[in-house]
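There are structures below to look over.
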Structure 1
Amino acid sequence: MEYKITDRGIEIKLSDRFDLKNTFDCGQCFRWTENPDGSYSGIVRGKYARVVSDGGVIIIEGSSEDDFLNIWKGYFDLENDYNEIRREISELCPKLVCALDSMDGIRILSQEPWEALCSFIISQNNNIPRIKGIVTRLCENFGERGEYGYSFPTADRIAQCTEEELSPLRSGFRAAYIADAARRVSCGEVVLENMYTLPIDECRAQLMKIKGVGPKVAECTLLYGLHRLDAFPIDVWMKRALSTLFSGISVSDLGRYAGVAQQYIFHYSRLESEKLKTENESSVLQHMP
C-alpha cells in the first residue's frame, strides 16, 4: 500500500483492488450511503468520510494523515493483500475458485466492536433497508451530532435507556436485546476489546451470554467488529450454498481466512440463485402459448 496527501485528502494505491460497492453493500455494514457519482459517505468512530474510487486509486476526501493512520487504514484493512488471501484460500480449497473469481475487490471492514454487535443484533430476521433505518434512528436519537451527521451511540449511553425509551427505534423485540447487550458491555461483564486476542471459542461463549445473541450474531461480531478473519457466520444462504453448490466443504477446510471465504461463498450463492431464477422465468416464458 502506498498513500499520499493531496488537496482532496488521502490518495491510496493498492496492490489489489478495493471495490466500494462490493465492500459497502455486501451486508457487513449499515452506515455507508452510495452517492449519485458512485462514491460512498459514512461516519466511523465519529469521523466522516467520502470515499471515491478513481482509476484504481482510492481517495478518502477530507481526511487528515492522522485520521488515515489511526482510523481508515485499519478500518479498510488496507495492509492486507487480498490477492494473497484469495490465493491461500484457493490452494486450501480448490472447489472455491469459481466463487473467488465471482467478485473482486471486497474487503472485510474492521468496524468498532460495539457498533458491530449492536448492528447485527438489529439485523436478526430483518432486511437491509430496515436494518439501516433502525441504525439511523439509533444514531439520531442517542448519538452525538457532528457537522455531517451522528456518531454511533456508545454502550454506556444505551445502557442508561429503558426499553420504552428505545421505542423510537421501532426495532420490535430487538429493543430488549440491544438494552441487554449495552448493559453487559457497559458494566464490563462482556469486554469486547479483549476479544481481539482471546481464543475464539471463548469469545463466542461470552457473546452468547447476551440476550438474543446466537451463533450467527456472535460470528458476525467477531468477523466484522473484531476482525477475527477465521470467524464464519452461517445463515440460510450459507447453509444452502454449503449443502448444494459446495457440498463436502467444511469451515475447517478454509483456514485462517474462513471469514473472507464466507463473503465470496455468500455472494456466489446469491449470483447463482439469481441466475437460476432468471433461467426459470425465461423457460416459463418460452413455454407460454
Structure 2
Amino acid sequence: MSAEPRNGGRVPAPLLGLVLAGGRSTRMRTDKAALLYAGRSQLERAMELIAPHVQRAYVSVRADQGQDPLRARFPQIRDLQDNLGPIAGLLAAQAAHPQAAWLVLACDLPLLDAATLAHLVRCRAPERCATAYRSSHDGLPEPLCAIWEPRSAAPLTAYVTRGRQCPRRFLLGADTYLIDEPDPHALDNVNTPEEYRSVMSALLPESTSNPKHITVQYYALLREQAGRRDEALVTQARTAAELYTELARRYPFSLPQEMLRVAINAEFRDWTAPLRDGDAVVFIPPVAGG
C-alpha cells in the first residue's frame, strides 16, 4: 500500500502488519486467538481486518507457539525475549524489519470494525514516534491498535532495558500523535469468560434467558480429557462455540475449536448454529475413535 509523502516530501516507511497472538490467555482460561465470532476465530478476523492496509501481515507468537495449527496458517514473527508481554512482539518485529513501520493490532478486539482501522491509517503521522487512539475510557494511548514508526525502535529498546514493559506508558512519554476513536467501543477487548459472553450477547442478540437441556458426546482425546463419554447438562449457551468455551472452562481441553468439527442432532453444523432445548451435540476431533 502506497502512502502520500509527508514531512518535507519524504516518503513514509513501508507499513507492515503485526497481530499480537502470543498471550497466555490466563484470565480467559482458553486461547483467546481461537475464540469464534460469527464463525471465525479472533485471529482470522484480525488478519482479515489488517490485510488491506499493509504490505504484509504477520502473527506475533511466543517461541513455543510456532506449531500451533491456527497460528501456523499465517506468516509469523516469534518473540526474542520471554515474559515481556505484548511489547516483546513489537520488539521482535522491529528487529526483523527495522526499516518498516508497524500497524500493531491485538487479536482480542471483537468489536473493532474496518472503519476504525481505516481511520487510524488515514491519520498516520509518520514524522512522529507513533500514531495511536486516545482511549475513550481513560484518555490514555491505546498501544495495541496503533502505528509504530521505525523511529520508535531505539527508545523502545532503551525503555525495556531499564526494566519497563508497559507499551501504554511508553507512548505517554514518547512523541505520540493521539487521535480520538470514531467508535468509543471499537477497542474494547475481551479478557474473561464473562466479557466474552457479554460481547457474544451484543453480536448475537438472541435471548439467553431460557436454559437448554443438552446432551454432549465426546470422542478420542476429548473423551480422555473430559473423563466421560457423554453427559446431560443445562446451559444458557446459544451456539456450539459458546458451549465448547463453557466446557473448556470445566475440562482441560487442549484442542482449539478450529481443529474440531461439531454435529448437532447428527448433522454437521457451523459453530455459530443456534442451540435449542433437547439438542444432541457431538464434538469431533481430527481423528475420532473409540
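We did not get these values from a lab; they are worked out from the coordinates using the rules stated. Only a predicted model underlies this, so the values are computations on that prediction, with no experimental measurement involved. Cβ atoms are built from the backbone, for glycine too; each structure is taken alone.
Of the structures labelled 1, 2, which one yields 6, 26, 33, 24, 8, 2, 0 when P(r) over Cα pairs in 10 Å bins from 0, in percent is computed from its coordinates?
Details: 1: 6, 26, 33, 24, 8, 2, 0; 2: 6, 27, 31, 19, 12, 4, 0.
Going through each structure in turn, the value belongs to 1.
So helix-only ellipticity at 222 nm (-39500 (n - 2.57) for each DSSP H run of 4 or more, over all residues; to 500), computed for just one structure, reads -7500; which one of 1, 2 is that? All intermediate terms of the calculation are to be shown ahead of the outcome.
Details: 1: -11500; 2: -7500.
Derived from the structure labelled 2.
Work out which structure the value 1.01 belongs to, where Cα Rg over 2.2 N^0.38 Å, for residues 30-173 alone was derived from one of 1, 2. Derived from the structure labelled 2. When distance in nm of label points 7 Å out along Cα→Cβ at positions 230 and 254 is computed for each of 1, 2, the one that comes out at 2.7 is 2.
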